[in-house]
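Alright, structures below, take your time with them.
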Structure I
Amino acid sequence: MAVKPVVLCLSRSGEPTAQKIAKAMDLQLHGRLGRVDIAAAYFPDTLEHIRSLFASGTPIIGICACGILIRAVAPLLINKHNEPPVLAVSDDGNVVVPLLGGHRGANKLAKQISDITGGLAAITTAGDVTLGVALDDPPIGYRLANPEHAKPVMAAILGGAGVKLTGENLFEIPADKNGTFEIHVTDKPAEGTSTCLVYHPKRFALGLGCARGADPDELWDLVTKSLDDAGIAKGAIASVNSIDLKGDEPAIIKVAQRLDVPFRLFTSDELEEKRDKLANPSDVVFAEVGCHGVSEAAALAASNDAAVLVIEKQKTANCTCAVSRTLEPILHQNGRSRGKLSIIGIGPGQHSWRTPQASQLIAQSDELVGYGLYIDLLGPLAVGKIRTDFPLGGEEERCRYALEQAGKGKNIALICSGDAGIYAMAALVFELLDRGPDACGVSDAARRIEVISAPGVSALQGAAARAGAPLGHDFCAISLSDLLTPREDILKRLKAAAEGDFVIAFYNPVSKRRRTLLAEARDILLQYRPANTPVMLASSLGRPEENIRYRKLSDLKVDEVDMLTVVLVGSSHSRLAKLGEGPRMFTPRGYARKIDGDLS
């Protein structure tokens with residue numbers, strides 16, 4: 001499991017059991033507000049909190065009734081292969097029920113928890129009950145080559161079919177040399193079938209090097225040929241490894257993705273420590289990157305000191321590869337990861353408007369970086385995370401810090417409100433990456449990281465949803481902050497948008513020192529559209545203090561707007577409909593004319 005489980009407690013009667021499990025397993029305890037005395041985080045709404053954790057990919061150990069967990073996650077169930085484990089534990093700890101994710105860690109967690117509480121692990125998965133094993137969940141360090149065949153093979157075994165074992169007996173099940181089904185454990189290439197499950201021990205580490213911008217197909221062909229010639233299965237590779245200078249090399253990244261293994265990086269000094277074990281040391285390579293070999297040294301550095309080269313450096317015009325082997329499967333990955341920065345828009349604030357991708361990236365991150373208020377809006381999802389808060393106005397410092405931390409191999413989440421690409425930090429991140437070293441850019445290490453932009457619900461979308469459908473026709477967004485944009489440019493855009501009769505979303509409408517531009521915008525718009533044009537003011541969207549109100553354009557007052565307010569000004573066609581549940585703002589797109597036959 002990539003994310004540590006959370007222990008969820010709903011009552012004082014279950015708190016001793018929850019505390020016991022959390023302490024023994026070094027896990028966070030989240031408690032129902034007002035019902036649990038000591039917890040790392042508190043929540044007021046049980047079902048919403050469970051859904052938030054589940055959507056983020058966080059395994060849940062609930063000290064509560066099964067039904068509560070089932071009702072909470074049922075609307076979110078889509079694909080069992082991607083969903084986190086969910087377990088229910090009785091208040092007294094006597095019963096532990098893995099509800100979801102039995103073969104994705106829930107059954108193992110159930111057994112571990114029952115050992116702690118002295119209770120019964122009520123495991124219902126057929127394989128675990130009958131044989132005590134799950135064929136699609138091999139021990140750590142092994143890979144099942146054909147998981148699509150695990151279910152029929154397991155069903156046949158449960159039906160009494162004999163099993164022939166080739167290689168290690170991974171599951172300690174009785175062997176039948178005449179069995180019609182086979183469990184084959186090998187580090188050599190082997191074809192799995194509907195009657196044969198193939199498991200590969202991950203004893204090999206792949207070291208790679210290449211010229212800058214090498215063709216990914218050239219490197220992949222070299223890797224494939226080298227492994228095939230040596231009789232090594234691709235599934236037996238534990239990791240792809242290289243020098244840190246190649247952290248952003250597309251060809252190497254592609255190989256790691258195709259093999260579905262970690263990509264690990266080493267400094268030239270770390271690789272030079274393997275100098276005496278290299279089969280092909282090179283002074284030319286040393287002069288270029290500071291070590292006498294990349295592919296061989298990286299393969300050797302990937303695991304323990306007992307590793308030996310089984311494929312010495314193989315090369316093409318632009319690429320090199322080498323492979324090391326250890327006696328036991330590689331369980332610990334040396335080196336560091338490439339580093340990752342996720343630029344995350346969390347929406348206006350409420351978790352139900354936060355995308356599952358955003359929640360998952362936050363849960364997987366090592367550190368949260370952002371304006372303190374935005375991190376606070378994450379609630380319990382931020383608990384236990386390293387966080388570095390920056391004030392308003394520290395945007396460049398904030399982005400630079402996030403990039404440089406990711407450059408050290410960390411997984412960083414840069415938290416933005418709304419959508420990170422709309423008046424937020426994404427553009428600044430890419431600007432810093434694009435700047436040269438002489439233009440106050442970032443370090444080379446920061447340039448080699450993986451960058452992901454996760455979309456969020458923008459403030460204009462949230463406001464429009466609350467209003468009805470004001471963005472039903474052409475619209476634009478304009479920031480009224482002249483801190484980064486010259487005032488003349490803002491006025492030019494205002495006039496163009498007014499003349500074009502766009503619905504306009506005003507971001508950053510006012511600040512403590514900036515109070516005039518919104519009034520100027522109103523006056524410009526009044527030259528092009530009616531005085532009774534509807535205007536929506538949406539403050540603190542998605543938060544308990546949310547405030548929605550409507551005004552006529554001519555009645556728009558600067559003093560009732562603040563930095564937390566989005567101003568939506570309708571076009572000359574926008575309307576405010578008086579409906580039973582209150583006024584709703586919308587902008588017709590012209591369907592009435594189409595129905596009347598006015599449109600071709």
Structure II
Amino acid sequence: MRTDESHQNQVKLDSGGVFKSKTGWIIALFLLLVLTAIIYSNSIRNEILIWDDNLYVNDLPENKDLSLKGLYQIFTSTHTEMYNPLTVLSFSIDYKLWGMNASAYHLENLVWHLLNILLTFYLVLLLSGRFRTSFICALFFAIHPMHVESVSWVAERKDLLTSFFYLGSLVAYLLYLKKLLAYRYLVFSVFLFLLALFAKPQAVFLPAMLFLFDYYVSRKWTKRIVAEKVPFLLLSAVFILIGFLAQKGIGIVSLIDYGYTLWDRLFLAAYGLVFYLYKLFAPFQLLALYTFPVKENGLLPLEFYLAPFVLLALAFLIYRSGRFRKEAVLGAGFYVIALALVLQLFPFGPAVVAEHYSYVSYIGLFYIIGQLVSWIFEGKIKVPQVSKPLITAVLVIYSIFFCIKSYQRNEVYKTSETFFTDIIEKNPDTPPVVFNNRGWYRHTEGDHQGAISDFTRILETHPQYIWAYHNRAIVQQALKNFKAAIDDYQMTFVLDPNYHIGYYHLGLLYAELALWDDAIAAYEQALAIAPDYPEAAHSLIEAREKKKKSEPLSDVNTLANQTWILWEKGRFEECIAVCRDAIDRGVDDATLYNNLSAAYIEVGDYSRAVRAAKKALELYPDFELAKNNLERARATR
């Protein structure tokens with residue numbers, strides 16, 4: 001079967017424009033790749049973020065196993081509630097090559113982006129037969145600020161990989177049509193589609209794209225057209241099922257929690273289509289997390305109800321576009337199909353929209369822009385002569401603006417601090433997980449007070465957020481504020497009596513204070529809840545061994561905290577014994593004497609309480625707690 005004459009005419013190459021030869025356009029494309037590398041050069045210095053990056057790169061050691069057993073594990077399990085084994089394999093290989101060198105991961109992302117630029121250029125060249133159109137599409141694909149997220153965010157390697165194989169599959173299919181239906185290209189297209197699905201399930205609607213291409217090249221509707229799509233459709237069906245099962249823990253829950261109905265989802269989808277279209281021309285206030293809208297009085301915000309009318313108006317313009325209609329339908333169809341899975345008609349992901357979803361879909365809109373410009377410059381669309389230099393000026397100005405904006409946007413991904421702070425400053429409905437992650441990052445960087453501030457801020461609005469208590473307890477422990485840490489751990493048990501991770505970390509705290517009985521009890525509680533908890537089992541053995549040795553503490557601060565905790569727990573005799581032992585070993589500390597005084601008061605030995613309080617005040621005359629204990633002991637003696 002041969003493609004019809006209209007298609008044969010479409011694939012004839014037109015090298016008109018600024019460059020009058022194919023060589024000129026090849027040089028232009030090379031310069032575009034260089035420009036893109038410059039724009040993203042600052043991203044290579046960025047860190048691995050605590051936002052999915054860590055889950056792919058360093059938090060799951062089993063994904064770094066490249067043995068046959070490891071490969072089997074990668075291809076038979078989900079990751080971050082998504083089946084994307086090719087992406088996981090990519091990171092596994094990276095880890096073997098580069099370890100934790102963040103620059104290597106970012107550099108590889110950039111390389112994949114450059115390859116996708118080339119594929120975009122070639123795909124559009126096969127569709128349009130125009131170098132000008134192809135270059136405009138490749139240019140905006142390369143430099144648009146909405147694409148920064150896909151490149152500068154290490155975890156979005158999955159977006160880059162799936163786009164590479166997705167675009168490759170489309171190119172192979174167009175070659176199948178152009179080469180008089182040579183089946184080797186169709187088989188290759190199916191193979192690349194499978195790889196795209198292994199990288200990310202967002203590729204599942206590629207068969208619809210193939211039917212769109214058939215429409216564009218005016219193929220007659222026959223059984224063969226459907227039959228050749230069967231392998232694609234079967235793969236889509238399988239991966240839709242896998243994706244549904246993998247995502248139900250994150251996507252469906254997100255929609256149900258907000259009480260969205262089927263009608264609400266239609267408005268969410270319409271809003272998404274308008275949102276990405278708007279950001280194409282006005283990429284301001286870009287954000288890494290666009291949270292779902294909260295319904296008030298059963299209604300979504302007004303802009304969600306206005307979105308369908310915008311789409312109807314655009315559809316009318318396409319219908320009235322005359323000779324250009326087929327070009328507009330192709331571009332708009334490409335845009336919608338590439339976004340179909342992530343428009344929230346089907347529950348997908350934790351955000352109502354996301355910038356990286358635009359990565360492939362924008363090619364459709366760039367195609368419309370590129371073809372419009374080409375048709376105008378070719379005279380197929382009649383405009384005043386003055387319009388041509390004006391159009392050129394607009395394209396140049398937008399290109400410069402996109403380059404600057406993308407370079408600046410890369411800086412947001414520099415560290416987890418800059419990343420989360422950008423979300424917090426721009427999104428008034430920032431979810432607690434963002435504050436939690438920024439707080440943890442601040443803790444790892446030594447900004448403990450900043451971390452406590454973030455965790456406390458969460459609890460002011462989300463008092464049931466267990467991780468804020470847990471992480472604040474860890475920071476308080478690092479600051480030697482053991483009493484505050486214990487209080488936070490206790491709150492986690494109030495929220496969840498079976499919170500085994502909390503019991504384990506409480507055990508670590510008690511072990512640091514050499515309170516071995518308490519540590520052992522905490523580890524045992526963790527193991528009672530989660531018997532297969534290797535860290536708790538190991539720590540329990542270690543605590544029992546150290547209890548047998550019962551080596552006394554020498555650090556004064558730790559001793560003070562140990563005795564204070566004993567006093568807090570009402571174990572006054574133990575508190576007295578530890579204090580006396582330390583004093584007999586030559587420890588001369590005001591806090592220790594004060595704790596001894598407080599314990600003596602509780603057991604009714606007021607004379608010793610007075611002497612201990614006086615000794616504390618000799619060492620530290622302005623010690624208010626010791627003054628209070630002295631007054632209490634004298635009053636009751």
Structure III
Amino acid sequence: MKNFFRLFVRPKQAAESIATAQPAPMPTQEVLVYKATATRRLPNLAQLRYLPRMTTRMERLLFSLMMALFLLSIIVFSIRAYYRFTEMVPTPGGSYTEGLVGAPQYINPLLSSLSDVDADLARLIFPSIFHYNDQQQLESDVITNYVVSDDGLTYTFFLRSDVQWNDGERLDADDVLFTISAIQDPLTKSPLRSSLKDVAAEKVDDYSFTLKLKQAYAPFLSSLTFGILPEHVWYNIPLQNIRLTALNLQPVGAGPYQFQSLTKDQAGNVKSIELVRNDDYYGKKPYINELHFIFYPDIATATTALENKNIEGLAFLPQSSRTEVEKKIGHLQFHSLRIPQYTAVFFNEKQSAVLQNDTVRAALATATDRDSIIRDVLGGEGAPVYTPILPGYSGYNADVEKYAFDLEKSKQLLQDGGWVYPENAESSNAAGQGDFIPREKDGTKLEFTLSTVDLPEYQQTVTMLKNNWQAIGVKVNVTTVAPEEMQTQVIKKRSYDALLFGQIIGTDPDPYPFWHSSQQEHPGLALSIFLDRDINQLLEDARKTTSADERAAKYVDFQNKLAADIPAIFLYNPLYTYAVNEKMQGLSAEQYINIPSDRFSQIAHWYVKTNRQRKK
């Protein structure tokens with residue numbers, strides 16, 4: 001070891017010492033060392049290869065250990081530097097599979113608002129004039145700018161010139177005007193017609209157009225979030241046949257994703273649809289290459305598919321199912337999205353004579369326990385509501401009549417109104433002997449049918465309502481309908497006495513589409529079938545004024561009148577729970593959505609694949 005260190009510290013002297021200390025002739029390697037270091041202070045590579053012959057085993061072991069520690073420190077430093085000066089970033093690629101309850105029928109902006117499934121797919125495929133971001137703010141989509149005239153009646157819009165349809169054609173003003181005209185035509189029976197029927201659309205040039213109103217309407221821009229159709233694809237299809245074309249299931253769009261394929265079962269039901277990224281998209285291109293949507297008949301089947309990992313996300317997970325799903329699946333993230341929606345019981349006074357009675361409706365409202373429904377059905381994930389205008393929105397009336405839960409008061413209302421039990425009915429009901437016997441008045445039984453969609457949340461709510469109302473002497477017959485049949489079999493025909501259902505009202509509180517009597521027939525959105533001319537007038541006047549204060553005052557009066565008439569019982573404002581596999585990144589932690597399909601408003605930021613790059 002002594003010779004080893006001398007070789008490194010004073011190579012020339014060390015070589016001489018070694019040479020003079022040996023009685024025999026100088027070994028060849030030592031002569032080489034001497035010659036090599038005659039003019040150098042440090043050994044070169046030729047010297048280093050002789051070190052093993054000049055060191056002991058222990059010295060070699062120590063040297064190896066020091067070198068290993070040196071190399072390890074370099075590796076650790078390099079790794080730390082790598083992570084310090086680089087960052088993980090999304091990279092294109094991958095796929096995502098989501099389950100939806102129901103099946104697509106019309107992936108067509110003219111009709112898609114009637115179905116959440118259709119609206120979800122249309123949101124991804126079609127461009128629009130405006131769309132809502134994840135904070136419920138209105139943003140431009142295919143327009144670069146717009147100008148409003150001083151009188152608030154004329155809007156001029158300027159289109160982007162780089163929007164391309166999936167078949168290569170350019171989107172221009174003709175496409176927008178064609179779409180608006182189709183919405184306005186009664187033959188289309190579009191649910192959007194009421195918001196655009198009095199709008200005059202005119203082309204200025206290929207990339208600009210005007211929309212003229214008969215009367216100023218402050219929230220007009222919020223009605224321009226519908227998807228735009230390509231005129232050259234739809235032009236030759238008669239509007240009365242619009243529901244028959246294959247384009248409703250194989251759409252041509254210009255959104256961030258485009259239609260790729262679909263599968264059907266032997267009965268012709270659509271089982272799945274595949275979308276692929278639109279590489280010609282004019283906006284921020286998504287990271288995810290493919291979106292797969294699989295359709296299920298009910299929430300139970302969809303939840304099972306989620307548990308079995310057949311899907312990676314579920315569009316809507318009822319609160320009643322969340323606890324069980326969390327126990328079985330540990331790789332999910334749950335997003336509770338805030339949505340402008342209320343769930344209510346809507347009365348069809350035209351079909352049910354019993355529900356035409358003011359006392360009966362008041363008694364039902366007083367016998368409704370909202371707090372228990374929110375606690376037991378929603379797991380506390382909701383808030384009670386008493387009007388169709390939600391808290392925080394312009395015109396919300398916090399002082400409206402709320403009909404607090406009081407079974408005894410409800411019973412007294414019916415008793416005073418002449419609704420009494422037949423002889424021995426109460427004792428028979430209390431003993432549970434035979435069928436429930438309701439109250440009667442003038443030979444008319446206090447009985448009606450409550451219809452709802454076949455989903456756990458609604459089924460449990462119906463059960464609680466039935467129990468409360470039966471406790472005051474009302475017989476409630478329950479009918480549940482599959483989600484995919486609710487629109488066509490029940491709502492379209494207004495075939496119900498009472499309907500438990502949810503309505504999404506949008507970011508602007510305008511109640512006209514949901515409560516004006518002109519909207520009570522298909523494709524209108526009004527579900528309570530009744531007539532009150534004062535309510536009609538208030539809603540019409542609120543649409544005409546440009547004064548926000550005057551409009552809000554009209555809505556306060558509208559809510560007071562609605563509470564007095566009780567054409568519906570408002571129950572709760574739920575949260576929209578969206579379950580997604582933890583591999584999915586880029587989703588907003590807190591998001592406000594206008595309708596369920598707006599959960600895709602930030603789809604361009606979703607990703608499943610990542611890579612590292614140097615920090616900027």
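Coordinate-derived values only; no laboratory data. Fair warning: this is a prediction, and the values are worked out from it, not measured in the lab. Cβ atoms are built from the backbone, for glycine too; each structure is taken alone.
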Discussion item. Of the structures labelled I, II, III, one was used to calculate P(r) over Cα pairs in 10 Å bins from 0, in percent, for residues 331-538 alone, giving 8, 21, 22, 17, 13, 9, 6, 4, 1. Name it.
Written reply: II
Worksheet item: Comparing relative contact order in percent (Cα under 8 Å, 6 or more apart) across structures I, II, III, which is largest?
Response: III
Worksheet entry | Structure responsible for 1.25, with Rg/Rh (Cα atoms, Kirkwood Rh) calculated and labels I, II, III on offer | III
Discussion item. Suppose distance in nm of label points 7 Å out along Cα→Cβ at positions 379 and 579 works out to 2.6; of I, II, III, which structure was it derived from?
Written reply: I
